[in-house]
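Each structure below is given as structure tokens.
What follows is calculated from the coordinates using simple rules that are stated; it is not laboratory data. These figures come from a predicted structure and were not determined experimentally. Cβ atoms are built from the backbone, for glycine too; each structure is taken alone.
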Structure 1
Amino acid sequence: MKLKIIFLMTTVLAQFAVHGQQKKGIVVPNENLITENIAEIPKELANEVKKYSESRSASLSEIHPTRNDIIINTRFGSTSQLHRVTQPMGARTQITFFDEPVSGATYEPTKGEYLIYSKDIGGNEFSQLFKLDLKTLQSMLLTDGGRSQNGGVTWRKDGKGFYFSSTKRNGGDRDIYYMDPNNPKSEKLILQVKGGGWGIQDISSDNKKLLLGEYISINESYIWLLDIETGKLTEVTDRNIKSVAQTDAVFSNINNEIWFITDKDNEFQRLTTMNLDSKKVTYYTSNIPWNIENYTLSEDKKIIVFVSNEAGLNKMYLMNASTKVYKEVKNLPIGLIGGASFTKDNQNIFFTQSTAQSAADVYKLNLKTGKIERWTESELGEMQQSDMSVPKFIEWKSFDDLKISGFYYPASPKFKGKRPVIIMIHGGPEAQSLASFLGSNNFYTSEMGVSLLFPNVRGSSGFGKTFLAKDNGFLREDSVKDIGALLDWIAQQPELDKDRVMIMGGSYGGYMTLATAFHYADKIKCSVDIVGISNFNTFLKNTEEYRRDLRRVEYGDEREAKMAAFFEKMAPLNNIDKIKKPLFIIQGTNDPRVPVTEATQMRDKLKAQGNTVWYLEAKDEGHGFKKKPNIDFQRLAVIRFMQEYLVK
């Protein structure tokens, strides 16, 4: 008997040893990941993908007030952190070291001895403000540390304190506060408002007035003037005029004049001035038939740099603030531009630039010489330019003859025959797919022979305010029909395989993915839904309070019986029986925008019906994964899903 027991134990140990050896060759999810039904991921695959997954980028965060030093945001470990750069192509010296990503850094504006930055926990988006001492690199929490959102730091010109917005009062309304960061107990409520869309846009040179923005939706926003001493709030733009966007207000160097961006009396956003006394408005960029995305005034308010979005590509312009004459900045690579800011001496502009074949990096433009100097060069891992797909602009007509466009990244020419396709749908829904750098997604085109399509369905920004509103409310499923028309377009392309199409999208793009999965089940092979909405009724009930009314303007108000009934009819959750193809659901546990319940209810209903459903949830993430170990596992799991259900 004793020998028999020893034999059985030996056998079990031997089996365990064999199993352990097998597991050594398998990628194991970390302790923060919940996985269900995901096929084993060989380490060989991880090694193959590593060539594409080690690239990084850098973006401009802040310029020092007395030196031409900059703070950038980049990742060297698991998350994106703040780094200091003091010269062109100089060392990127890390100054924050957290498990959570850091964002929104701003210098104390007179001496630059410390920074204010924001950080949340686990992607919950309850961003708190911290003071970072640049000598000791020690951080101090300034805000309540609870379930509030804090941001929009706007300094007094003398650096004695700053104004910021916070939802701390009730979790829904975004009020305006003041604080001296050297004495956090000095915090006081300056203005109590109604709504989650309020924010600070500028402070007057005498520190007596604030320009505030009230965001209702992407199609509707207003500008207000707050007298800080009296607390009097005055309308700048007419609150009775609806369906007009009026944003990014800044005080001019002319008394009682402001600059702002608006689509009033036009399809696109124009750079504009208003006289606060007469309310006279003057438009300056009407000759550019595209949105002006952002602009910045120099410290002396004599020069303006602004960026246009022209069919998914950016151009930079310089304007003389007095004569209003502007010209395009030449010698910039074709690509995307962001974060353009003047140095305090008005001599230079730092900005972030990326192209289809290079990740974002920081550059400096000398205004006197026109010379452009590179300040950071982010590593692309082992990727070469030959590994990268370059986008092509495409157009097709939808069911109602509306012209829809997007970007097509073809598979590497080394693959012959008709190629499988991924349709990648952006979120928002008011976002826009741009001609951007694919990064690790180049693995799909270069190593798997899969072509990528990034559509801008109706409701996307960048194509005029009429196009922007074409998916609102009861028109929601018209945008899904735009994907149906794209599937027909794919069928007409000789190099693409209409029988091997995968749909993938995040947030609102996740809803679009789920909706396509049941509307066009016979035209797709599989789908990947990332933090997607499965039922607008349950989504609006459970999304964070500060977002709810803002989302109702876009999607519809679920408290109205007719709209609630429409939501029930169109909900992917209620059309499970029409979903026939494998589905992969990816979600962050702490997502404040699209709560985890949107994912779990979809997963559970699919499982109950017997559908093939893979599931990945990260306990330390929110609305999309931001930590590299989680991102890496998600990427590998999606590739395994594609191997099983798309490219076979």
Structure 2
Amino acid sequence: MNSNPLLQDNLLPPFSKIENEHIETAISSLIDQSKSELEAQLNHLGDQPSWSSLVEPLEARSDRLSKAWSPVSHMHSVVNNDGLREAYQACIGKLTEYSTGLGQNEALFNAYQQLAEGEQYEQLSAAQKSTIEQALRDFKLAGVSLSKQDKARFGEIKSRLSELSTQFSNNVMDANQAWYFHTEDEAMLVGLPQMQRDIAKQSAETKSLSGFVLTLDIPSYLSVMQYADRRDLRETLYRAYVSRASENTVRLNDEEGPWDNAPLIAETLQLRHQLAELLGFSNYAELSIARKMAKQTDEVVDFLRELASSSRKVAEQDLKELQEFAAEQGLQGELQAWDLNYYGEKLKQEKFDVSDEALRPYFPAPVVIKGLFDIVHKLFDIEIFEEPDADLWHEDVKFFRIEKSGQVLARFYLDLYAREHKRGGAWMDECRVRRQTENGLQLPVAYLVCNFTAPVGDKPALLSHDEVTTLFHEFGHGLHHMLTEIDVAAVSGINGVPWDAVELPSQFLENWCWQAESIAMISSHYETGESLPQDMLDKLLAAKNFQAGLQMLRQIEFALFDFLLHKDYQANSPEDPQAVLNKVRDEIALIKPPTFNKFQNGFSHIFAGGYAAGYYSYKWAEVLSADAFSYFEEKGIFSAEAGQWFLETILSRGGSEDIADLYERFRGRAPSSSALLRHNGMA
């Protein structure tokens, strides 16, 4: 048996055994093996390929490579180090080259076409047919029909884009980690809750400093933006945060770092446009929506602008109220970007007598997690159990299994807390995909990752309500991956689901963070055990749509910027991304950030994630999720019948059928945006 742990067919990744020197050797070996096997397969395929002779061996090879690469890619995000980065970078080009070569293999493409046109095709399942249809589409989008010269150029572009994406993400992480604010004077922290001061003290100790350290990790940064009375402190952290990975990056001790993402953005946009043109598209936005629910680029732009129009009046009222309140509080001059969260939090406290910090003690992480598990048990009749002896990448991580009627359906890792060398944000990713193998059914396994404030001392981690919502969101993604009943990897779980619909289950599950019955299940004071009192619950629910208009416009601003940046790109005279963003802000935003704000340089979703010309997906899917939840409002939010129907028609089907057809089957009609506007107080 091969001693390299990445080459062993483990049911779960052997994280503790993976060394950086294992990685490139294992991945290179698997790529070479896969190429050799593919060549032999095509030579013996014959005139009439079948599902078992064509697709099954390809799926098995893909899964074998995925099981080796998945833990490497994951560790690169959650326990990053120089050696891992080097190994990751050495492999990403090889993987991209292999993937591109597979997509451009004409013999393989022709075999799929033969299968699609053959007599056996009609005997295949819906999942198998969908797999073949999507594969034929993806061959074309991979450039299978290009000339030899254009294929080579396509491969060069894909490889370089992978490098740029990785470098972009690393630059953001490095700039984030390289800056912190240190003070010996606790008076600088006036306004910050005691828990946040304790965290700042703990952060200083980890750096062998006395006093207090504030960082740009989201829990620390947001606490300053919301609560710090010192306006100069808020401005200091704001400037550092919004200038990350730009020419304005604020550095400590003149520390050097090649962190400016502006050149990477320019090259990325140029290469994406070239890629689109090679494939016959006018721009990258057209290429992006070729795999999405939206059919035309104008459909996306019109959708965003109509949503902005519906939100604008409410947003204007939100801003006027905030400006007047800040003036009443003694703010001199204009409301600045580093004042918005601070006065917003104070206004929320005055209007609703509720604050995130007052709510935190009622949302200890262990209680929230148990409550979440109880809620999905009620909805989908599943049970979740911790497996304490799993091989993990960090001591904070926990591992669970999902059962239904005593049968194991799936497993997942839960990594909740922010730490050094961990990428910011929250996400769900595949560890293992459900598929039928020669040895039986392979069950799905998910990674669920957040960046919450870790426990301090003897206290459990206390979550803000926003963090509770984030956890539910990622778990919704996880359920989509783990509760699938599709046994074909290409359309199992989230695979094969259009990107602008993949947020449906995640945003759908967020709704249970706002229902009185479910809040009682996820809240319990960490000291007294008391559930969230009725008066605080009433205030929380009353504050649900606080500044919803401004928040809606902010998300539309990001989405429209992303889409127009790719849709209107001109190869001969590309417009500066900042100029594009400024135009979008002139059209959409009511609040204009300062000129040193380089938001785009840290916009990892579109430059280091899968959301390029697709950030609109959040709003697109939010229409679906709000409309889907309105079905539960009609039937009862814990209706087992409604939960089973959602599971049958949406969660379990993966990408095996057209999502628009699935949604109409679930709802009995096309989606309506009225529920979204109603849920946001804009009906």
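Match the computed value -6500 of helix-only ellipticity at 222 nm (-39500 (n - 2.57) for each DSSP H run of 4 or more, over all residues; to 500) to one of the structures 1, 2, and report its label. Attributed to the structure labelled 1. Looking across 1, 2, the calculation of distance in nm of label points 7 Å out along Cα→Cβ at positions 127 and 319 that yields 5.0 traces back to 2. Which of 1, 2 yields 12 for relative contact order in percent (Cα under 8 Å, 6 or more apart), as computed? The correct label is 1.
Taking 16.1 as the value of mean count of other Cβ atoms within 10 Å over residues 223-230 derived from one of the structures shown (1, 2), identify that structure.
Values: 1: 16.1; 2: 21.4.
Working through the options, I get structure 1.
I have 3.9 for distance in nm of label points 7 Å out along Cα→Cβ at positions 31 and 463, calculated from one of the structures 1, 2. Which structure is it? Computing distance in nm of label points 7 Å out along Cα→Cβ at positions 31 and 463 on every structure in 1, 2 gives 3.9 only for 2.
Here the criterion is Rg/Rh (Cα atoms, Kirkwood Rh), and among 1, 2 the highest value is seen for 1.
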